[in-house]
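Below are structures written as structure tokens.
Coordinate-derived values only; no laboratory data. This structure is a prediction, so every number in the text was calculated from the model and none was measured. Cβ atoms are built from the backbone, for glycine too; each structure is taken alone.
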Structure I
Amino acid sequence: GVLEGLAARIAAKKINRQEIDELENVVAQMSLHVTRENLSSYCKVDDEFHDLILNICGNKWIVQIRDNLGSFIYRFRIKSLSVPGRLKHSLEEHRKIMESLKKHNSEEANRLSQIHMENTVINILKNVAKEKDRDKNE
């Protein structure tokens, strides 16, 4: 959460109109995938959203750490988003992060990004608990 929050904080100060347009386009695609309940496509666009913020941030250390964790993060993102109702909540979290970036509100972008990552972890734990219960009952 701290890494994503820091990237969003820096990006909020640097983001330009073209980058805002790109984020809005990505969030529109996310919305479409939520409507279609297409988890795998949503995950790919979700990745694009976070990559855009990292690129806007431009901090090579943050980008490198994220790149090193890439496949790990993707697997856990799928686990988190598999929890019923999480896709819609995730979309709303991304919209709020985008709005804070558009307003160049670095504190809010940081706070919302950290909340988003905390919610992701909570939902991963819910998914793992559900899998354990299912395995126990088989």
Structure II
Amino acid sequence: MHLPTKQQLEDWQHLPTIYRLMAEKRWSLQLSTQWFNDFMRWLYTANRSELENDKVFAMDNLHYLDDVWHAYILHTRDYMQMSQTLFGCEFIHHHPENPFLAEKVADEVISYQMEMLISDWGEQYVDRVWQYGADVHDIIHPESY
């Protein structure tokens, strides 16, 4: 596995995924494109974390990015081509958790991820993607806090 350049990542588009998001989520072309790009940035940093620090990223609290991942991975051939072309691996796997069984992600894990994302993409990126999320554990088990 390797990382693409940030320019290669920024240039990568997949219109079928963007159009699917527009149809299924009723998002505008601009918003669908923004979320697709934000997902690709998250994927870059998640893979950088594995390569450099042997740490797996969690997608806790990033539901819009997860929606993009689900829409993109349906296009298996194209998704596989992206995995191979940009990241040099056969297939970047998605390992979703059962939200009813998942435990809250530890604060230090969230801090680590935020620091990496800010380092790669800036504070505006983190502000944008976190403002649309909700921790599923908080929704299902609000009494535990």
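Key figures
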read-out	value
Structure responsible for 12.5, with mean count of other Cβ atoms within 10 Å over residues 24-31 calculated and labels I, II on offer	II
If helix-only ellipticity at 222 nm (-39500 (n - 2.57) for each DSSP H run of 4 or more, over all residues; to 500) is computed and equals -30500, the structure in I, II	I
Parent structure of the calculated result 29, given that relative contact order in percent (Cα under 8 Å, 6 or more apart) is the read-out and I, II the choices	II
